[in-house]
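In structure tokens below, several structures.
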Structure I
Amino acid sequence: MINREIIRIKIVQLTYAYYQNGNKNIDSAEKELFFSLSKAYDLYNYLLSLIVELTHESRRHLEVAQAKAKREGTEAPSQKFAYNKFAMQLEENKMLNEFMETQKKSWNSEPEFIKKLFVQITESQIYQEYLTSEDDSYDADRELWRKIYRTLIQNNETLDSILEEQSLYWNDDKEIVDTFVIKTIKRFEEKNKSKQELLPEYDSEEDRDYARKLFRATIMNADEYQRFMGEASRNWDFNRLAYMDVVIMQIAIAEIMTFPSIPISVTINEFVEIAKLYSTPRSSGYINGMLDAIARHLIQTGRLMKSIDEPKKKY
């Protein structure tokens, strides 16, 4: 699940913190990096468990409604949502249950939020259409939760506030993690039952090594990389730049120099996008031009054995 987009963002955050922190211990900083990455995986599981908790809430409401219908002799309420086939499969998922058993956090601490979100779901057109539909298939049940997640959970300010209060590490993670939750919902298959695999923390050991190498190269070769910046721009003035710009370019150069298989244009584009999120409004255009100039200078001087493609302008 933890992909290179998340890794790059975390390294920008941790490198910036490393220089702002008076105690510059690279081993401690590296441990903090991997702890921060692990928290993103925690969030992934926590958000999946939200679907389970909302299902439990629906059953509580169902029990009350059933008792009322029996008492008043009215039609029994629908059980369709409370026993949604996809939600029941997720509820029984071995990987999710094993993970959540190790966690101190649960949605039991947020009863008011769960109640409010459940009401929002039941009042939505998506829910009403689902209840009235004659399609009782597993695919329809799974699609319902994909729609609910995208419309009522993915962009939910109350949820964002709750997550921010629960962990400072989750401030910048949710937008990316949401995409993995939706991907997971779409990947579920009824035949896999409780053994359906969730996304692993890392797709491969290669990504973990990438994080370690990129972070260490950034810190240990800082003077050299900043010299490259100076050579590419004789008018270079660190005092006129946002410090975050320097950090972002330093990490980008580390990736360009350390990973031969990653095209230069990919690296530039990825860090230009990060600059849009973390630096000044003008930074992305400046960083795009500077990294392109630095890469060309390193190739011309024989210090970089890569070819350069024209980077796509995204600023």
Structure II
Amino acid sequence: MPSVATELAPQELRVLVAVAHEGGFTAAAASLGLTQSAVSHAVRGCERKLGAVLFERGRGGATPTPAGERVVGHARRILRLLELLPAEARATESARIAGPLRIAAFRSVAAQLLPAVLTRLAERHPQLTPEVRIVREIGRGTAGEVADGRADLGLATLDADTAAVPGLLAAPLFTESYALAHPAGHPDPRSLPLVDWDENCGSYTRSWWGRQDWIPSATINVADDTVVLSLAAQGVGMAIMPMLTLANPPQGLAVTDLGPRPPTRQVGYVTTPELARTAAVRAAIRELRSVPLPPGLTRAR
């Protein structure tokens, strides 16, 4: 058992999270209703107990060190579990699921899949209040939001980067194929310039992409997949896009398959081992596994 002298109390965890969120001791103190000296004293106490510097102090405020980022992530997750305890106790007694459910999702899956999931959750669990945040699937993406304690459940593209995030549970929901998006009526869309976006072509499509000698380097790279579709519809070029993004194409855009073995990506959910056992997360996963899928998606077995 760890020594009491090294254990952090919930209030100390709240101070660490507030300092990271507010970017400084003074703002954190105001948000917590404490004095600046009390916050500073609490942070120093945490650093002494853990044997690590958690924040870089400067005139501009306080920035978490790498150790601080890890500790604050764990602090958020612990505080979330403490917050869920009353709801978990009531769910066990009455089978009712209530309270917030924080979901992080990338744009296309949030737009095309989540509405049906949230509708079914509302019908079955009217006291549950989902909170959805759209997160770009770049770097640590939605998995990083879960790891850092900002989300209970993430809808993520499952690849090597996701698997590398420590301490998370990940499971596939469906496989999504890609197709060619291009101006309607163009006689040879593969000859057009390539329009791409930052979140496209992760490790799940890179091997297929590298075998194609007809795909040029991107002439335009944008930050949003809907902009890609708009540009392709207006004749600027062609794009290779996942099917959820192509579910409601703009006027003037045509979609053509990429042959019998198109590139695919796997989409699934990510959570923590502790949150995976909570009633709200279990209910959301059940709906994600049973909701009807749009065309171009194959449910994971």
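A short reminder: the numbers here are calculations on the coordinates, not readings from a lab. Predicted, not measured: the structure shown is a model, and the values here were computed from it. Cβ atoms are built from the backbone, for glycine too; each structure is taken alone.
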Task: When Rg/Rh (Cα atoms, Kirkwood Rh) is computed for each of I, II, the largest belongs to - done: I
Open item on the list: By the measure distance in nm of label points 7 Å out along Cα→Cβ at positions 222 and 246, tell me the structure among I, II with the highest figure.
Closed with: II
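Given a value of 3.2 for distance in nm of label points 7 Å out along Cα→Cβ at positions 46 and 134, point me to the structure among I, II it was derived from.
On the way: I: 4.4; II: 3.2.
Answer for the origin of the read-out: II.
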Task: Which entry (I, II) yields the derived value -12500 for helix-only ellipticity at 222 nm (-39500 (n - 2.57) for each DSSP H run of 4 or more, over all residues; to 500) - done: II
